[in-house]
Each structure stands twice: as structure tokens, then as C-alpha cells.
Structure I
Amino acid sequence: MYTHVGINVTNLEKSIEFYSHLFEHEPVKVKDDYAKFLLEEPKLNFTLNLRDEVSGNQVSHFGFQVKNTDEVMAQRDRLNGLRFTTRDQMNVTCCYSVQDKFWVQDPDGNEWEFFVPKEDTATHPGGCCSA
């Protein structure tokens, strides 16, 4: 079973480039107005759908939970090496846990986080789940 996420994008070429780097995989299908990534880890069917315009981020955010802070930092360093702008949030309380994370945005402003929850908390501060 694969989780499926389809997003609208305004520049298919830039989005394919971004997501190829983010996922470390090339799309398995590319058409004039569509691209499909099929990832085995995590099992994800992720599609890009070309639109004339996109108005804002249609979801809160996307993300990858990883095993430890070293993996968070390795992913951040990898994306920084590809000249993507990232923003760190270390030891932040979010979603009822203390987390180490960073954020990166795709060409249309969709936010992605790489994070590791370190310990549970009783609070979920408003606005913590965004870059």
C-alpha cells in the first residue's frame, strides 16, 4: 500500500527538480502537465499537477519523521549543499513533543519538515507547525 499525495504546481520543471532532490529519486512518469514519483521508502505515490496558478499552501505542511537528530542534520546539510534554503528549529516544542527539525519550501511555497520527536510534552503551541 502506498500513501498518495497530489499537489498543484505552477512550474513543472522547477518542481520536478526540487522534488527529485528532496526525495533523492527521479519521477517514474513525466508528461507535459504531470509528474509522478513512486517511492519505496516511505511508500509514497506523489504527483505534481500543473496549474496556471496556485493560491497559497493548500495544506499545513508535509514532512518526514526520521530516527535521530544526526539524520535531521544530514538531510539539512544535503539540501543546503544543493543550495536550498533551510530553517532550523532545534529543541522546539511542537505537536505535543520536543523536536529537532528543519524546514524547506518547494517552488510554490509548500513547506516540508524533517524532524525527530525527542520527548513528549503536554503542550502544542499555536503556530509551531510552520516555517
Structure II
Amino acid sequence: MKEVKDYKELDVWKKSRTLASSIYNLSMDFPKDEIYGLTNQMRRAAVSVASNIAEGCGRQHAKDAVQLFYIARGSLYELETQLYIASDQKFLGPGALNTVLTEVTSCKQLLNGLIRYFRGLGVPRTTNNE
């Protein structure tokens, strides 16, 4: 597989870490009885994004990397849904929701670019996930 620069230098990895920090900060104010519910789910999804990007960059084959990037993208969609649920439950105000959704969208766009790049390394397209 063609060598990619260190994952720690990728904008998508940096932004996904920032997103994870935002989720941790936002969820601190959630009700304490949500610590093992929505709070935990959101934090795990946010951490999963950066973790799967890093793991994908560590794989030897582009096909394996792309699969992990798809998992990261799935976690972004999961997190986005959880943010809407948190808003529905009045755990987040509209301003906070819009701010963090902007971060999610930015991560999605960058991750889609990374997927396209790795696909260009010879990974055949198998689904219509973009």
C-alpha cells in the first residue's frame, strides 16, 4: 500500500479528536442518570471515529483501511443521531446542537475525502455508501 503521511498529521484525525473533546464537554452537563445511557453512547461513538481512522492508517492494505474508515463514518452518523436525541430530551440547546453538528459535518466531509483517496489506491467500490 502506498505510504500515507502519519495519521496524526491528517486534518480528519485532528478534527475528530476535537469533536470527541466537544462531546465530552457537552455531555458533562447531561443528567447524572444518563451516565450509562446517552452520555456513554455518545462518548464511545466520538472516540470511535478518531480510533478507527488511526487504526485504518496502520493497516497494510488499502482495502482494510477503507473498511475502518467506513466504520468511523458510521460512528459519525450514530453520533449525529444521538445528538438529535439529546436535543429532543432538552439536554442540548439549539446553539450547542448546531455548533457540534457543524463539527460532525466537517469530519464527514474530510473522512469522505480520505475514503476517496484510499479507494484511488486500488480498492474496488463495492457499495453506494457516499
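Each value in this text was obtained by applying a stated rule to the coordinates, not by laboratory testing. These numbers come from a predicted model, not from an experiment. Cβ atoms are built from the backbone, for glycine too; each structure is taken alone.
If we compute Kirkwood radius over Cα pairs in Å for structures I, II, which one ends up with the highest value?
Biggest value here belongs to I.
Here helix-only ellipticity at 222 nm (-39500 (n - 2.57) for each DSSP H run of 4 or more, over all residues; to 500) was calculated and came to -6000; which of the structures I, II was it taken from?
I
Say we calculate distance in nm of label points 7 Å out along Cα→Cβ at positions 6 and 22 for every structure; which of I, II gives the highest result?
Between I, II, the highest calculated value is found for II.
Out of I, II, choose the structure whose coordinates give distance in nm of label points 7 Å out along Cα→Cβ at positions 46 and 94 equal to 2.3 when calculated.
II
Using relative contact order in percent (Cα under 8 Å, 6 or more apart), single out the structure from I, II with the greatest value.
Evaluating relative contact order in percent (Cα under 8 Å, 6 or more apart) on every structure, the highest lands on II.
Among the shown structures I, II, from which was the value 66 of percent of Cα pairs over 11 Å apart, for residues 14-61 alone calculated?
Going through each structure in turn, the value belongs to II.
Looking at structures I, II, which one was Rg and Dmax of the Cα atoms in Å, for residues 54-117 alone calculated from, given that it came out as 14.2, 44?
Working through the options, I get structure II.
Of the structures I, II, report the one carrying the highest value of mean count of other Cβ atoms within 10 Å over residues 78-85.
Ranking I, II on mean count of other Cβ atoms within 10 Å over residues 78-85, first place is II.
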